[in-house]
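Structures follow.
All of the numbers you see were taken from the coordinates with simple rules; none came from a lab. Keep in mind it's a predicted model, so treat the numbers as computed, not measured. Cβ atoms are built from the backbone, for glycine too; each structure is taken alone.
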Structure P
Amino acid sequence: MQLSVERSGGRCVVGLPGPRLDAAVAAEFKRGIVELIDTGADAIVLDFGAVGFIDSSGLGAVVGAYKHLGPRGKLEIACLSPAVRKVFALTRMDRVFTIHDAVPAP
């Protein structure tokens with residue numbers, strides 16, 4: 001999985017290539033985010049604009065990255081499709097993460 005990373009205003013906007021964040025790519029996704037965190041990124045926005053499907057493995061990878069970041073930083077979500085937003089709502093992850101309709105300005 002090739003993540004696009006744009007550093008702007010002290011944060012990283014990470015674009016997921018889509019169209020799925022599932023068991024086939026979840027571990028690779030998490031490794032990429034953990035690598036960003038380990039190299040000093042402490043404000044991350046995940047741009048889900050290209051993602052139309054997420055399963056429990058994908059959601060687990062997002063939560064794992066969030067836990068790795070810990071209290072020293074923040075991980076926000078942007079551009080969820082209706083299907084992905086529904087998964088976040090059903091699992092109550094919409095109460096854990098700040099979710100934006102669009103990538104917020106820096």
Structure Q
Amino acid sequence: HPFHLHGHTFDVIRPQGSTEYNYVNPVRRDVVSTGYAATDNVTIRFQTDNAGPWFLHCHIDWHLQAGLAIVFAEDTPDTAAANPTPDAWNQLCPIYDSLTPDQLGGGGGATV
């Protein structure tokens with residue numbers, strides 16, 4: 001799987017097919033292959049210095065369409081402060097807002 005991270009470049013400190021970690025002079029990329037064998041593992045590191053939601057996904061289209069992706073929410077307080085929710089947002093769903101906890105599925109059942 002070729003994985004791509006938006007909004008960052010990252011250090012590949014352990015590439016696929018290797019058991020050695022390279023903290024001294026790692027390769028810098030924004031895409032990395034995770035390998036082919038079931039035992040392949042890749043370790044990346046990156047600084048969280050770019051506020052916002054950033055997408056990490058497989059670059060094989062049908063894998064992406066199947067959901068092989070994640071969004072990192074980085075520095076959410078600063079992101080929220082820079083992009084406040086408009087007051088009109090709270091008026092979008094008056095029917096939903098009027099539902100009771102029982103109607104929302106929070107009717108006293110077990111919580112996880």
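Say we calculate Rg/Rh (Cα atoms, Kirkwood Rh) for every structure; which of P, Q gives the highest result?
On the way: P: 0.91; Q: 1.15.
Once Rg/Rh (Cα atoms, Kirkwood Rh) is tallied for P, Q, the winner is Q.
Given a value of 0.45 for FRET efficiency 1/(1 + (r/R0)^6) of positions 35 and 75 (r between Cβ atoms, R0 = 30 Å, to 0.05), calculated from one of P, Q, which structure does it belong to?
Details: P: 1.00; Q: 0.45.
It was calculated from structure Q.
If we compute relative contact order in percent (Cα under 8 Å, 6 or more apart) for structures P, Q, which one ends up with the highest value? Intermediate values should be presented prior to the final figure.
Working: P: 28; Q: 24.
Looking at the calculated values, the largest one is P.
To test your reading of the models, identify which of P, Q gives 3.4 for distance in nm of label points 7 Å out along Cα→Cβ at positions 27 and 51 when calculated.
Values: P: 1.8; Q: 3.4.
Only structure Q yields this read-out.
With helix-only ellipticity at 222 nm (-39500 (n - 2.57) for each DSSP H run of 4 or more, over all residues; to 500) derived from the coordinates and found to be -10500, which of P, Q does the value describe? Walk me through the numbers on the way to the answer.
Details: P: -10500; Q: -3000.
Source structure: P.
Between structures P, Q, where is distance in nm of label points 7 Å out along Cα→Cβ at positions 43 and 59 highest?
Working: P: 2.9; Q: 2.4.
If we compare distance in nm of label points 7 Å out along Cα→Cβ at positions 43 and 59 over P, Q, the biggest value is for P.
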